[in-house]
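In the part that follows, the structures are each spelled out as structure tokens.
What follows is calculated from the coordinates using simple rules that are stated; it is not laboratory data. Bear in mind the structure is a predicted one, so any value in this text is a computation, not a measurement. Cβ atoms are built from the backbone, for glycine too; each structure is taken alone.
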Structure 1
Amino acid sequence: MQSLHYPNLFSPLHFDRFSLKNRFVMGSMHTNLEEIPGGFERAAAFYGLRAQGGVGLIITGGISPNDAGCVAAKAATLQTKEECAQHALITREVHKHGAKICMQILHTGRYGYHPKIVAPSAIQAPINFFKPKEMTEEDIWSTIDDYGRCAQLAEEAGYDGVEIMGSEGYLINQFLTTKTNQRQDAWGGSYENRMKFPLAIIRKIKEFVSDDFIIIYRISLLDLVSDGSTWEEVILLAKALEQCGVHILNSGIGWHEARIPTIASVVPPTAFSWITSKLKEEVAIPVIAVNRINTPELAESIISHNQADLVSLARPFLADPFLVQKSSEGLANEINTCIACNQACLDHTFQMKISSCLVNPQACHETELVYHHTDQPKKIAVVGGGPAGMAFAHIAALRGHDVTLYEREPQLGGQFVMAAKVPGKEDYHHTIRYFENMLQKYGVKVILNIEFTPEMYHNYHFDALVLANGVIPRMPEIIGIHHLKVLTYVDVLYKGANVGQNVAIIGSGGIGFDVATYITTRNEESPMDLQNYFKDWGIDTELEHRGGVKKADPSSPRRKVYLLKRSPGKHGQSLGKTTGWIHKATLQSRGVEMLSSVDYQKIDDLGLHISVNGEYRLLEVDNVIICAGQDSSRDLYDVLSSRIDNVHVIGGAFELRELDAKAAIFQACHLASQF
């Protein structure tokens with residue numbers, strides 16, 4: 001596959017006795033497919049579609065070399081020849097389309113969610129309920145043997161190589177730092193002793209596999225935890241791994257227990273390519289750049305500036321399996337870009353659900369959610385141009401239906417227009433851009449600035465109507481709710497209303513947190529600016545501190561903000577499992593005062609009168625912003641359903657809940673597949 005658009009990305013890479021057809025790597029992701037009945041068939045379809053889309057190298061989700069190393073009880077391992085047959089389903093499908101695939105071997109150590117976990121020392125992880133057993137000398141050598149046999153079986157199953165997971169705080173990483181390795185024997189103490197474990201694993205694997213088998217090692221460049229490795233130690237290990245015969249070094253950034261975001265949407269694009277570039281200066285073997293690389297332009301820049309030899313995009317391949325092909329053909333505007341929301345991928349993984357993608361529900365469901373061309377085309381009206389309406393409209397049109405989309409606002413995007421204005425969520429614009437291009441590509445007629453009526457349905461002879469007209473802000477019953485001080489989140493995020501210096505936000509769900517983030521970010525700051533990000537989260541780019549982490553230095557607050565909720569307990573409990581802590585930490589660093597068990601008494605010229613746990617308090621604020629949930633836009637449905645038979649409702653208009661784009665787009669895609 002050649003491309004004039006991204007010449008460096010599409011140049012082949014030749015190394016040792018191997019070659020890759022381009023510089024794209026689909027990075028490792030847990031999908032939880034291998035753990036379910038029929039999951040390997042589904043995994044084959046999942047990986048095969050990405051191979052068909054043109055990626056040069058795929059690295060699978062982590063497979064454990066033994067039971068103790070599993071992510072969870074009964075999670076996937078590769079320990080027997082019988083298991084090879086299942087893995088061969090994947091490798092055959094990938095090779096059919098000319099890509100290479102490496103299986104990641106992952107031993108979780110103290111991060112495993114089951115009672116059999118082991119670690120170099122019996123130190124419990126702060127993110128785990130289980131305490132590990134300290135490994136004996138016999139356990140260590142047995143585990144090293146297990147790595148060798150696992151790699152041998154991977155080669156028998158048809159994999160082109162393996163990636164050894166040596167980062168993110170998993171077992172190998174646990175051996176390398178005194179934070180988790182307090183042994184006094186030959187495997188602890190000095191760094192030379194602590195790095196014996198990964199080197200022994202590589203040597204053992206080399207004994208078990210052929211010379212034509214690729215060995216990738218994922219090395220932790222920044223642990224981002226106290227008592228992590230120094231940069232000097234990282235380079236010492238990297239050079240030793242090169243000497244042992246590792247063919248490629250992949251970049252690992254941050255332990256799972258680190259309190260610094262590394263892949264969420266608040267992380268600036270290519271935030272860590274600088275550290276991979278430093279690694280590249282120290283070794284002769286190829287290196288892979290990772291994290292928050294979601295467009296071909298970003299990937300091309302990394303290769304062209306010689307910061308890395310390969311670029312790993314993981315979640316972007318969930319969002320669009322044909323990312324590489326579209327890049328090659330100059331169709332970057334048709335790429336369904338990852339927005340780093342984590343809602344359907346990482347959040348699902350840590351809840352032991354099948355991973356997918358908010359903007360592409362087909363991901364990991366390729367054999368179930370299929371968009372066949374219809375034999376009975378219908379004329380369909382779609383009301384509402386938010387994510388649900390746009391998703392349904394373009395898929396229905398793709399399948400051969402005649403679709404017209406009506407939107408009462410002057411632009412498409414719905415709630416995503418507001419979301420994209422929140423600092424750290426700028427990538428949501430990509431989804432609007434993608435859907436708009438798909439609507440145009442598949443011939444959807446888009447009519448803006450219009451209210452849909454029953455007469456329009458009958459006059460234009462539609463066969464079906466899909467209502468995706470979303471939600472409206474809920475206004476709580478509070479004395480003074482119509483005071484001039486009162487704004488809604490729509491006023492602030494969509495209409496650009498002026499906000500005073502002292503603000504109370506009523507409601508602490510996702511919208512409340514977004515609005516608080518928006519109004520506490522200084523105008524002159526860009527959260528996508530690398531230096532602001534490093535400073536706010538305490539990332540040591542000078543590499544003077546262990547683990548690459550130092551004291552954070554966040555900016556002074558822009559406003560005095562109160563975030564209020566009626567219910568008792570902590571704020572942020574409804575936020576995403578893997579991102580909620582980030583939003584909460586951001587607001588805490590900006591001095592946002594979070595109050596729960598609040599009773600709202602009245603709003604007047606003095607401000608917001610409340611009681612907290614029965615104690616009266618006056619918040620002397622300039623504005624009160626209402627983020628107290630939503631009401632479904634059901635009025636139109638009530639009118640239309642009484643006069644039209646074939647009416648379908650999707651998204652927020654279907655079910656009253658916290659704003660949930662994941663559910664809305666999922667529902668839209670499934671309905672479109674069934675028409």
Structure 2
Amino acid sequence: MEDTLNIQSTGIAEQEAAFKLLEDSIYSALQTYSNVHRGSGYNSQVSTHLYEQARDIVLEYMGLKKSSYIVVFCSPRRAEIFTRSINPKNFRLLSSKDLGLAIGVRAIALRRKAIPKGEPIESGGGTTKLTARDWIIWADAPDRFEAGTPAIINVIAFAKALLIIQEYGSDIFKEKPSTTLSAKEILFDDELVNFEGPELLKELRTTLIGKKVTIPTMEGTSAFINFDNSASTPTFAAIWETFKTTLKQPEATQQQLQTQVKNICADFLGAPLDEYEVIFTTNTTEAINIAAESLSLSKDTDTEPVIVNTLLEHSSNDLPWRMVPNGELIRLSVDDEGFIDLTELKSLLQNYNEQKLHGKKRIKIVAVSGASNVLGTCNNLEEISEVVKTYGAQFLVDGAQLVAHKKVDLEKSNIDYFAFSAHKIYAPFGSGALVVKKGLLNFPLQDLDKIKSSGEENTGGIAALGKAFVLLDRIGMQTVFEEELELTKFALSEMGKIPHLKLVGIQNPDSKRISNRLGVISFGVREMLPKKIATELSQHKAIGIRTGCHCAHLIVKRIAGIGPGLEKFQRVIQTLFPKLRLPGVARVSFGIENTREEVEALVQVLRSLSDKTIKNTTPSTIPVTQVKKEFNQLVLDSSERVYGRP
């Protein structure tokens with residue numbers, strides 16, 4: 001009996017040790033978390049390095065050569081669809097579920113010679129190199145098959161778990177060492193439970209994971225400033241605690257968490273569950289692809305589908321609609337500040353749906369962004385919905401840029417489909433949702449069940465999303481909006497004073513429309529490429545921003561004055577030089593962690609850049625070559641910190 005207890009005790013100790021190793025690695029990755037591939041700051045470069053290294057770890061675990069295989073990370077459903085048309089001899093698949101981790105990751109090791117040609121099974125952000133109104137140049141693999149922002153932290157956790165099980169055994173994460181907690185305790189209890197409103201916001205900022213991370217600059221070591229919240233948001237201690245606690249809970253508790261988070265989402269978004277259902281996904285892109293796929297399954301043979309969106313749209317609310325069989329996509333124009341013309345929308349709906357001037361073609365869905373990821377513009381959803389519903393169409397809102405910054409009420413705005421990602425709501429653990437009115441999806445019941453189970457496999461990400469909503473609700477979205485609006489007005493005011501700096505969108509902080517702009521500010525400095533701006537901000541003040549086309553090629557081309565002729569030339573150049581990327585625009589974007597002092601640091605460097613006297617006006621004690629060397633070494637050192645290996 002004593003021997004049995006000793007064996008059990010040893011087993012529990014090993015499980016606790018394995019989970020501790022995993023948790024420490026995830027926490028280290030969160031300290032420098034940002035979106036991957038196209039960010040300019042330190043955090044983005046570290047996250048990109050760790051994410052790409054995860055592919056190598058998967059191949060090593062499988063005993064496969066990098067020269068012969070690539071690794072694609074995706075959701076369970078996407079993995080199933082993706083591999084259907086591939087010979088089983090040409091790929092191998094690993095599942096986080098098989099490891100005992102509720103993080104919803106599939107890793108597909110695919111022979112390079114078997115990479116599918118043509119368009120991907122899901123399209124959206126990151127799947128293209130260049131897009132125009134009527135043509136697409138798809139990205140190379142694996143990016144072409146990883147639509148939208150991937151589950152970066154979950155993928156890093158998955159790779160670390162593969163390293164851990166080689167030491168502790170393949171079953172080490174299947175048994176849960178933690179004391180079972182209730183879903184209510186996990187989601188609602190935290191160290192800040194006695195705070196609310198502005199006080200909670202103030203206290204929450206002190207718990208930002210990565211707040212104390214410093215990096216080398218030309219002015220000495222500085223704390224990293226994240227102005228890339230539009231791409232991805234960092235997270236806070238309470239949300240991280242929810243995620244890691246959830247991973248150690250039994251299946252019954254995890255199911256309770258999913259149910260509870262659906263209720264939280266419904267309440268936060270004004271989407272009563274007797275009218276709407278919450279379907280968890282990997283991200284916004286997957287959610288919109290589901291809506292587009294549903295439209296293609298319509299049994300209405302008497303009409304042909306037309307979709308209306310706008311020039312503002314992110315690729316994730318543009319490309320999926322192009323893939324609808326026999327469908328037509330019409331884009332509404334926008335003014336210089338990013339607002340659509342309701343008269344134009346009404347005229348289109350009248351022509352197609354009321355007067356039936358285009359044969360069998362009918363506008364089925366109007367799909368718009370709740371907020372632009374380039375201009376920050378928030379079009380009036382209630383007004384749009386009223387026009388849409390008058391003429392019998394459905395209304396979809398891409399809420400990725402909206403939901404963390406401004407109050408949303410789906411029932412009040414009569415929104416049929418609402419898509420969003422948790423990684424833009426301070427919960428970067430690979431979850432998101434499609435909130436849709438009941439009865440609208442056209443999938444067979446069996447397929448709909450697979451869609452739901454795919455997203456629900458990532459219980460850790462779902463719980464983190466729920467916790468983020470709980471915290472935002474306790475702060476109050478009006479408080480969040482007002483805080484960020486004041487910061488945006490201050491930034492616009494100060495940046496507007498800088499010579500040779502050009503802002504786009506609403507520029508006047510005293511504009512009557514300013515309350516319809518979020519803290520997303522795109523800009524340029526005369527005779528300076530956006531990438532150069534980003535480099536200078538990083539090297540002088542440790543500021544991370546994002547540059548490029550922001551997966552919104554059409555509106556960025558309009559801003560840059562690129563007409564049809566030049567667009568065709570770009571297509572030729574991109575074909576001849578596939579590694580080339582369009583310069584686009586520089587963008588800063590605010591979140592609840594940002595402060596006035598950080599904006600002042602941004603303005604200081606931008607003013608110096610504009611004056612072209614940065615060396616004289618910004619004291620530099622460290623040579624740029626040394627800064628670059630130390631910076632790059634820190635990025636490489638992240639592998640040792642997270643994976644325990646160089």
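Table for the structure above
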quantity	calculated
Among 1, 2, which structure scores highest (criterion: relative contact order in percent (Cα under 8 Å, 6 or more apart))	2
For 14.9 (mean count of other Cβ atoms within 10 Å over residues 167-174, calculated) the corresponding structure among 1, 2	2
helix-only ellipticity at 222 nm (-39500 (n - 2.57) for each DSSP H run of 4 or more, over all residues; to 500) from the coordinates reads -14000; which among 1, 2	2
At a computed 74, 65, 45 (Cα extents along the principal axes in Å), which of 1, 2	1
Structure with the greatest value (metric distance in nm of label points 7 Å out along Cα→Cβ at positions 191 and 383, set 1, 2)	1
Which entry (1, 2) yields the derived value -0.40, -0.67, -1.18, -1.20 for log10 I(q)/I(0) by the Debye sum over Cα atoms at q = 0.14, 0.19, 0.32, 0.33 Å⁻¹, for residues 391-438 alone	1
Mean count of other Cβ atoms within 10 Å over residues 159-166 - highest-scoring structure of 1, 2	1
